[in-house]
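Any read-out appearing in this document is the output of simple, stated calculations on the displayed coordinates, not a laboratory observation. Because the structure is predicted, anything quoted here is derived from the model rather than measured. Cβ atoms are built from the backbone, for glycine too; each structure is taken alone.
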Structure P
Amino acid sequence: MQPVHVIQGYTLKAEGNFRMRKRPDFNRKESIVTRILNILIPLLLIWLFVLPGRAASEEIVLDMEKAVRKGLERNQSLQAVRELVLGREYGARSARGAFGPRLSTSYGYTRLDEKPETRVLDPVTGRMESRYGSRDQWLLNINIHQPLFTGFNLLSTYERAKLAHEQSQSQLSRAELELVLEIQTTFLDLLAARENVRVAEDSLTRLHSHLEVSRSFYEVGLAPRLDVLRAKVDVSEAEQELISAQNQVDPLTSRLDMLLHLPGDRGVVYRGELEFLPFTLALDECRETALKHRPDIFIADKSIQMALKDERITASNLYPQIGASFDIFRRGDDPTVSGSRMQDRSEWRAGVQLEWTLFEWGRTRYAREQARQETRQLMAEYQDLLQSVAFEVKADYLLLQESRKRITVARQGMEEARESYRMAVARYEAQVGTSTDVLDAQANLTSAGARLIRAESDYLKALASIYRSMGQKNISLSQQ
């Protein structure tokens, strides 16, 4: 057996002349795998824990103005109206295309029951001879028709299509106004709900503080146990009111997510405050602005104009219909329409046609009268709409003024309730007042806070409503 020597990873065998052969270094391979694992494991941990946390921390913060803008961009009901506008635009283009010439073609085959026969004079013999054609008849026709006068039908149809397009644009403006109002109202309700949660939390904190004071007085014999029990009952009621207030926040948040077409699992934060925004326009100015900018008035006006166009379209049958046409014919006894023995291969014709229906037992006349009655109906509805718009503006204006006065009264009541609670607590701690006085003062303070929140929220919602009544898309509610 030959001796084997190992020197630093090399195997030496004594086979006459020494031959050096490298042995696999398993320790070196393990070190490479270890290095790879040391790199991949931290990357995997970052991917699993750090990146999701960072994505979650990247929240979308929206105030009311940004929320309205995003809703105008993403709301699907608004997108449906935009599609309607685009469709009406294509309809107007289609009606305009009817003024131009119409190009049509036809290609047909006819099989005769017998061969066509014609008699011709033979110039040589002077006799009449019969010639027979093919039973297969092929015909190709190319026609160009240009309407010259259609009793104002084409013109009225095109004008009506343009009016329909303009009406759809007004419908889009109306839908935007309604969406802006809905988003603003929901956003303000959400802010009010959060303020109600804050008021409920403050109330609960005050009641817990009073409970601790009552318990301390009871333990040293300065207050009866009844004060402790009453304080515990009020704490329990305050906790229930806090739960109820908190439950109002999530539905309003989900409602906003739906209006903005945002996924519910996306981190969206709505921020804002119920701050007072001035409004200095007079009632007459509001009414004049509404009559100039309300989309409803534009829609009703376009409806009347479209009804007038319908009258003209209906009455177009009372006039003659005039058109010019040009035809090219190719005939033959085979599909190539290259002619036959009995007829030329091609010919063309040009002409002008007039068609006039003189009597239809009053059909067109009564249809026109029906269209006139529909126009009068729309005119009456238009006048009623003007009155409704004026009333709506006045009602929103009066509601805005009422809410402004309520804010002033609520703020004064809040200050008085806060001072009353402070005095009741001080009197109770000095043992010259009762626990009932503190609890009543605390309840009054909570009610005053709720009234102030409601007054501020109602004012801002009335402000959003009057801008919508005037036909103005004021997404920030600031004075323009």
Structure Q
Amino acid sequence: MTPITTILAFLFTLGVLIVVHEYGHYRVAVACGVKVLRFSIGFGRVLWRRQPRPDGTEFVVCALPLGGYVRMLDEREGPVAPEDRDRAFNRKSLWQRAAIVVAGPVANLLLAIALYAAQSWVGVEEPKAVLGPPVAASVAERAGLRAGDWVRAVSADGNEWRDIRSLTDLGWQVMQSLMNGESLELQVSDADGRGQRRLRLDLASLATSDVDPKLMQRVGLGGPYSAPVLADVAPGKAGAASGLRAGDRVLAIDGRVVADASQVVEATRESGKTGTAVPMQWRIERGGQRMDLVVTSAVVLLDGGKRIGRLDVSPGTRPEFVSVRYGVVEGFGVAVTQTWQMSALTLRMLGKMVIGQASLKNLSGPVTIADYAGKSARLGLSYFLGFLAIVSVSLGVLNLLPLPVLDGGHLMYYLFEAVTGRQVSELWLDRLQRGGVAIMLMMMSLALYNDMARLLGLQ
């Protein structure tokens, strides 16, 4: 994925989400009889302007695309002609003002439903829920999961079971249980569907403070299973010199049974960490015959001075993928459920960050969004639709937070007005706006710091 494509995917993402959000405000404002002066995508210097009618709304695109706004006629922001006073925002009823404010976030959530539905109708190829080896001493290993286990269904209470369609689906169910502080029952079998058994993933034993970007590593679920078969052996390199051939299946290394290609990679890298290659005893299967080989890797120096072993072989077969696709009605239902669950998960995560039960490293900014925009665009339409849906949910939920500079802050003002019968004073509005700006600047700075830390490999 070239930087240009990543930038274009990022700008497209921002453009779609901002336009939909601001259009929500605009459409409801017009429906309530409010005069909209400007519909702006971005801030700063105007790059493009269009005004269909001299007295109509001015549509503009500005140089800084990190947001947008809808400017409405309002007596608090300037003089209003007597004939236009009934079209001023501040003259509208409380419920109309609240509806205009909430329309932006609601538009983002409706967009997320549409995107999730489109993704479910188009279908997406995802790894089958056949697991690689669990992380040592993790919750998954203690539960008894093994490389090659196929997770067929999950249950929170052991009574109501939900079929697992893919590894992505399993990861989502695990995250949901973690956020709820619940353990998860699993129905598993081998990769061919034989030997079905039931296990308990003790997620409740993980402290809620463990919620951070490395959460799944602590849970210990392996990645997609990849058979330990050598797909390629580079001629003239250490692997070929040791007698390895393409198609060899690795059974054991130094007496340890190998169940997944990742274990071959790990053992190979470890063999050169001292700077001197340590010969390994490999047992392989070739053409139905078992044989033992002494395998010696080449030592490679990485950036930063770390040394690893390298054989220049390609261990592992492509994980098995399944097509996850739904019909029209079922897909729409799935989309509504996904949007609701993602909204609830986002709120719970934000709440846990506020009270210190989740790492602030979870906050992401424009660099991370751009990176994922590019990666999802490279993977195909379905993945990009899912990415857009997630960001749209996040934008909708974030704007509903009760911070003065956000839509949720304005809703809090209207709640105060509904309870007391009077509007928030100009003095308090100014104070709250200043406080809200300060909080938002802190959040943006932290998100940008997290972005750069991830980019530099510090997180």
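General observations
- For 25.9 (Kirkwood radius over Cα pairs in Å, calculated) the corresponding structure among P, Q: Q
- Given 1.00 for FRET efficiency 1/(1 + (r/R0)^6) of positions 94 and 422 (r between Cβ atoms, R0 = 41 Å, to 0.05), calculated: source structure among P, Q: Q
- If FRET efficiency 1/(1 + (r/R0)^6) of positions 150 and 342 (r between Cβ atoms, R0 = 41 Å, to 0.05) is computed and equals 0.95, the structure in P, Q: Q
- Looking across P, Q, the calculation of distance in nm of label points 7 Å out along Cα→Cβ at positions 134 and 198 that yields 1.7 traces back to Q.
- Answer label among P, Q for the case where relative contact order in percent (Cα under 8 Å, 6 or more apart), calculated from the coordinates, equals 17: Q
- Given -14500 for helix-only ellipticity at 222 nm (-39500 (n - 2.57) for each DSSP H run of 4 or more, over all residues; to 500), calculated: source structure among P, Q: Q
- Value 13.5, calculated as mean count of other Cβ atoms within 10 Å over residues 334-341, assigned to which of P, Q: P
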